[in-house]
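Colleague: The structures come next, written out as structure tokens.
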Structure I
Amino acid sequence: MRKLAIGTAVCGALALAGLAAPAASAAGTPDLTFSGVTVNKGKPIVAGTTKAVTVPVSYTLTRPKDLVVDQEKNVQAVILYRGTLKSVDNDLGPAEPPVCTVVATTGAKVTESCTERIVVTPEESLFEAADATTWKAAGIFAHSDGTVSDDYLHSENDVTAWGSLASVQVKRAARLTVDATPEPAVKGRTLTVKGKLSRADWQTGSYSGYRDRAVVLQFKADGGSYANVKTITSGTGGALSTTVKATKSGTYRFVFSGTATTGAKTSAGDHVTVR
């Protein structure tokens, strides 16, 4: 599948040239309108250290009827960026050209409903803790033209960008474990429930402990449903440890509700038989 040049040439041009938006081109700024931009269905983008995350993007594009967007010489799409268009700190482009369907034609204008997908690959796209923040969406139009032969090369490229069309939170994925001992337990005796809260570190490509965070211990008796038992705080290295009285057989788990920079996570359950 052909990769859209927006993710490399256009985004790179924005970052390297410090392009302001909108940018004037030799042919004048194109009369395009990007509206109703929705990123990841309104949910945060939560990324770990290795697994790629596919982010759906949808929007409405209004363009002149005589403007042909062939995704070759004339390219349009929505990208995500951190920072400003004048000074881009990081950017994410679509994996392939958007799919657009005409929904209305009025006079000299055409309105299209467009969808695309941005694939976030942590090793290639996310580099530091600062990437866990609010990103913005920008509409991009790029035109390239030129002449190439064995003895002659001429190339022209114009880029226009409209920023702050929408926003999305990018978060670090969390991991959460639980272990209740002893197993089996004696009714009325003390159970110790331990675990660890960690989160993705994009600089090292690993998970590091997340301390001083509230985590809820829940319990579900056999045949019942989960209910909160108590809230504890993660310690050094994200360590979790608390005690409860063994009353009946059931399953324990930890629940982390997330923060502004880290996604929510619920541990697997650990079943304990009480005799």
Structure II
Amino acid sequence: MIDYRLLQALSAVVEQAGFERAAKQLFLTQSAVSHRIKQLEAIVGQPVLLRTAPPVATPMGQRLLNHLQQVRQMEASLGLEATSVTTVRLAVNADSLATWLPAALVMPDYPELCFDFVVEDQSVGLKRMKQGDVMACLCASSQAVNGARVQALGALRYRAVASPAFIQRYQLDKDLLTQLPKAPCLVFNQDDQLQHQFLLDICGQPPQKTHLCPSSEGFLRATLAGLGFGLLPELQMQTLLESKQLVDITPDYQLDTPLYWHYWQNESPLMAQLRQQITATARQQLNTERL
């Protein structure tokens, strides 16, 4: 039998990205957390953590974290939560968090519920589920991880937009195909390939100049200011299109990004209700033509 205090120490180090913050979360000394990790490694006979900055779980560590998440789900389903506060750690994409997702997270029946959001690009968010450091994941992958299930929600529709001043400055209204690849492009982060896909589809080449802007609200503000063009969710900027503060530079083009909800098989009543609310809200807000 594995002492689950050891697994909790591993989980805290990974979630808090370090031993010092993990110690504060667990109300232990840093040396005590380190000792528990060493005890766990002695039990399994191999490293569970790479001592990098931040620390990263090894493949064995990831398996143990997956196991811990499922145990937590089972304990919750039996009403065995250790504290009056329940924290649900979710991996989500920034654009969903900035548009349709918050409405689905309001759960009056669980006043003790708190959320801990891990924001990742929708193309790579599933790695958090594989690593076992979240209880559920919202991302673009349809492939379930071991011990988990997946449910299709719909697609977040994107359109390529820019400010009127930006379009005039880079003469996109005169020679779009030639000028567009030369114009500065906004990209959320290194994992964001939406703009690259758009330019390949429209012009047959990737962007030549990009601004990395890892903030959904900042991305929108930068587009409005004319810093660059980019793909934004319809849900986020529909009123701005109607008011002509933004212009759809390719009205016949749209890019739909499918979204999936990944959850552990041993699902607690709380997580089951959360999944149902997210599914219902997604059906109302997302494009569901392909479901």
Structure III
Amino acid sequence: MAVTGWQPGDRVGVPCLHDTCGQCDECRDGAKSFCQDQRAHGCHVDGAFAEYVAVDTRYAVRLPAGADRVAIAPLLCAGVTAYGAVRRAGLRPGSRCSIFGCGRLGLFAVQLAVRAGATVVALDVAPAKLERARALGAHHAVVADGGAAEALQQLGGMHACINFAPTDATWAAMVGGIRPRGTIVAAALVATPVPVSQEWLTATGVTIIGTSVGTRREMEHLIALQAEAPLDIPARRIALEEINDGLREGRVDGRLVLDFGLGRG
């Protein structure tokens, strides 16, 4: 296939999504991350932890010439996942939004929700993560325990609850803390079924929506936002030789970025 619109030397951002069927409703609507026949780098095709990768230009994004590669790299998956989740929450100035799970994705979302004008409530079981969320702009920090739902209602109830915690333990707090006509966004991969009462849905008008990474347009918006006002997420470069140790690290402050220029003397 001939490549148009790109020149040798252009800086290219490679998302996790390699390609999709291109024919389904989701592809035609620009929601390719929901295509059920998608292929991802490192999962269905080669391209993870690789110095070179073949990219379908229909899914690649253009990077600013002077962009910091280490700062940009986490945006192409974690960052755009948080960006897509915040957009699906429908936040506007004055909204109250709770972010469940203040790991790397959740901290992206805290900053993005604050920029959307929302009052942000961070929830996690780890006090250190809650402190980090407060430092990044969260207006309130709540321990994600059995009293979380009541705490959210005492703050007025949430217009949106976004879950980045890979556990079903957050579900009761989201259902208990959401306002009528609010939106619950599932951004974490949680396989365990959760209970939903259709009577409750009928009475409250709550919307429950899933999100998967983000669209190419959302990625372009996020990269432009990063160029204008960078998000505060630390990133540490590691060499290929360190990748196994890096993956075994249980706790990382920010993101690890594989840099093939390191370790070559």
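Colleague: One of I, II, III was used to calculate Rg and Dmax of the Cα atoms in Å, giving 25.2, 88; which?
Modeller: Considering all the candidates, the number was obtained from I.
Colleague: So helix-only ellipticity at 222 nm (-39500 (n - 2.57) for each DSSP H run of 4 or more, over all residues; to 500), computed for just one structure, reads -12500; which one of I, II, III is that?
Modeller: II
The numbers here are math on the coordinates, done by the rules we state, and not lab data. Please read all numbers here as calculations on a predicted model, not as lab measurements.
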